[in-house]
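Engineer: Right after this note come the structures.
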Structure 1
Amino acid sequence: MSEERWVLLRSVDRYDNAKMTEVVNEGFELLGRKPTGKVLIKPNVVFANKKYSIDAFTNPDLVGLVANRVREFPGITRLDIGESGGFGMPTRMSFKESGYYEMGRRYKVSITDFDEDKYVKTSLMRAEFHKTLLVPRLIHEADFKIWMPKLKYHICCEITNALKLNIGCLLHKERMLYHDDRLNGKIVDLLEVGYPDIVVTDAITIGHGFESCAKPSHLGLMMISNDPIASDVVAAQILGYKPDQVHHLRKASERGYGSIEPDSVKILGDITIPELRKRTFGIVSQFQDMQILDTSIKFYEGIGANTNEVCYGGCLAAVKGCLGTIDARRPGSLKSAKPGAIVTGVWEGDVDARGGVCLLVGDCTEVKGSIRNARRIKRVKGCPIGALKLTGVLPFMYGMPSPMFDRRDIANMIINSVEKFCNKVRYGAF
């Protein structure tokens, strides 16, 4: 961790390559350390779809410009861009949909899906949950790490910026481990292998609502920092949170990764946090609070089995992700859904299914009271269940269109899954 932690805030009104290059250059000058050896750039490419998810990922040209700047330093022996996307889907599919492979060709830099590459089993010394981790080779071998998040509100973790970006370090086979009511602690575990040397945040257009199919909001900002905790301290304030209200940020501080007091971070640049906060004031990020959604479905958020807290990162997150995807693909689907009830976790009380389906999501879900007015009661098993699996069931229960029947997406899924499998065989990534 750096002795003096700083965050550079620069006004960048649009995705203009000249202006972005200027800010990137300034950030590396402030850093005072030169990238050397094997350099890894990790952006946020959790999901992309040309039809309905075009604002959820880090701008490809910004990533390419950072790669260009890194290449100018002497002593660079390798430069890669790597990511592992969400939902268990082939990351290469999101790379294609977001234009990352095209960017890689333009800027002559390698783009790697961590799930298709080799990995190293590593023991973690400071972690609470992940005692070992299958660390992607490019992360394990990196001499210099550049994290490039997309600033967004998050459906269960308040914000996603530098710390939350580390979920994309995980291979799909371990991504859902502790991804339940222990998610914030899991995020902090990953800092042990995913502690970047510099953070370059795309906040020109930020996202709200379901972060993987984010709705855009113009902020006109680039953030660069020499410390991920400092970056998140500032990001939290810009999005309207006190730093200690962001649970994984607070846990990181408690675990010794640094102060989250606002005055512990030096602010540089041409715009202030209060000015930026005015730009985000009034944004209501859909799906953060299920109880205010405009729908006939009633949600019952029960306690998880591990920490006696709402299982915010497990089955509840899957419900949010499923509904977020459906509504992004077909806006208005949630509002026109048939009445019913969805229960996650252990609910201490009665449930009113409103004459429709009562869906119990997850292995541990239980209603301690009575289920009333249910035309049908159905359980979907999983612990936690993934949003992709739930999307194959939930829409049909409430008369909503399913993304599973989009011909284009089905074809993409099949083609990219085959390509992913072939590369895993080629590189021995099993």
Structure 2
Amino acid sequence: MTDASADRSTDGHSRAKTSLLQLDERTKKRNAAEARFQAYGIAALAVGMFFLIALLTAIVSNGTRAFTQTFVMMDVTLDAQKLDPDGTGDAEVIAKTTTFGYGGIIDAALEQTLVARGITTEIAVGDLDQMLSSGAAAQIRRAVLDDTSLVGQTVTFEVLASSRVDGYLKGRVTRESLARDRNLSPEHLDVVDALQEAGLVERRFNWAFITGSDASESRPEQAGIGVSMIGSFFMMLVVLVLSLPIGVATSIYLEEFAPQNRFTDFIEVNISNLAAVPSIVFGILGLAIFIQVAHLPQSAPLVGGLVLTLMTLPTIIISTRASLKSVPPSIRDAALGVGASKMQSIFHHVLPLAMPGILTGTILGLAQALGETAPLLLIGMVGFIASNYPDGIAEGFLSPNSAMPAQIYEWAKRADPAYYERAWGGIIILLLFLMTMNIIAILLRRRFERRW
């Protein structure tokens, strides 16, 4: 045996002895380069995590306030002389009193509440209702029409506070900012503080934000995202029913049956190119074909689903073909060797093995479609105020509605800061949906994945 060290000579010139146990200069440089590369990778990961944490922190800190709302409790005397002067008790007669007619009843109720609690203020009685939502009169009128026996009684109502009062209790509105605000004055905040000490002003979780509908710009405290969630649900049904069978059938044909020629190469290149086309281009296509040519209803979830189907198909086709390619050729050969036809080998052996990847690609494509806003801009789903739930399945597909990303965009561009707060809250709900869909994709992949 010989020592690990040896004489190295080149071109007749002798060199110093080296050992495998001792690092030379070139090895030290390679090791240093690898250490630097690892440091760069760790630094890049740290920067990415920093921005991700900063983004999630901003979303949570700004959006959680949208899930709480301020309510004002007051005893309202439903004056029969104003609501039913003839004492008929007829709902049609009581309905003739509009929400404007309930303004005086609300002013009197606020005045009585302040007097009963010993709260004094220099604000005129007619200006006290600025602390309440402009929809308070509609809420009380709706309760009276639902039960006309309330007329003449004193009933305790919990009404929404105005967006300025709600912002004050959330720290978004200050007395200094109200000095230049025509909707509310610092004196109103003194009354709010006194009512809060008396237990008549309370901030609590607001389910109406999750289950409610959109509101006009003058009533941000009543806005909810529930109707838009229904619109997104109907759109995703359209995308799922159309994109999954079409995408899978196209992938099976291109991967298993189509001959390799210029035509199929042209198709494959165009599918890859369509996957990189900006989503707003699909919106323009949907506007031209589905609305202007086919005359389908504008702002309908059916049209939105068709547009998103066009956008999602390339993603599903590409992921499905990759799943089919991952199945070993020996599976196909074994099936054909025992007498199965090519159709049987594909549907009985190849497709079940590729199903985890197909389901994962489909769910990820649906998640991408769920968060798209640009195509919905072109078909009018942004300009529509989603104020009512659909009455049935057919109306859910064909009646005008909005979607979660479109609703968030609409809130973000409105002037009232309360809508900006709700936009952050809508982002939280949308992220929860996307996280759920991605988790389902991971679970399905692990559940059906087979190793060979």
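Engineer: A value of 20.8 was derived for mean count of other Cβ atoms within 10 Å over residues 45-52; which structure in 1, 2 was it taken from?
Structural biologist: The correct label is 1.
Engineer: If helix-only ellipticity at 222 nm (-39500 (n - 2.57) for each DSSP H run of 4 or more, over all residues; to 500) computes to -18000, which of 1, 2 did it come from?
Structural biologist: Working through the options, I get structure 2.
Engineer: Identify which of structures 1, 2 gives the largest calculated value of mean count of other Cβ atoms within 10 Å over residues 61-68.
Structural biologist: Checked 1, 2; max of mean count of other Cβ atoms within 10 Å over residues 61-68 sits with 1.
Engineer: One of 1, 2 was used to calculate distance in nm of label points 7 Å out along Cα→Cβ at positions 277 and 397, giving 4.0; which? Each step should come with its number before you reach the end.
Structural biologist: On the way: 1: 4.0; 2: 2.4.
Derived from 1, not from the others.
Engineer: Now for a different question. semi-axes √(5λ) of the Cα gyration tensor in Å, for residues 165-372 alone computed as 34, 21, 15: which structure among 1, 2?
Structural biologist: Values: 1: 34, 21, 15; 2: 55, 20, 14.
Here the read-out was taken from 1.
Engineer: Computing percent of Cα pairs over 36 Å apart gives 24 for which of 1, 2?
Structural biologist: Details: 1: 24; 2: 53.
The correct label is 1.
Engineer: One of 1, 2 was used to calculate volume of the Cα convex hull per residue in Å³, for residues 117-180 alone, giving 132; which?
Structural biologist: It must be structure 2, since only it matches.
We did not get these values from a lab; they are worked out from the coordinates using the rules stated. Owing to the predicted nature of the structure, the values given are computational and were not obtained by experimental measurement. Cβ atoms are built from the backbone, for glycine too; each structure is taken alone.
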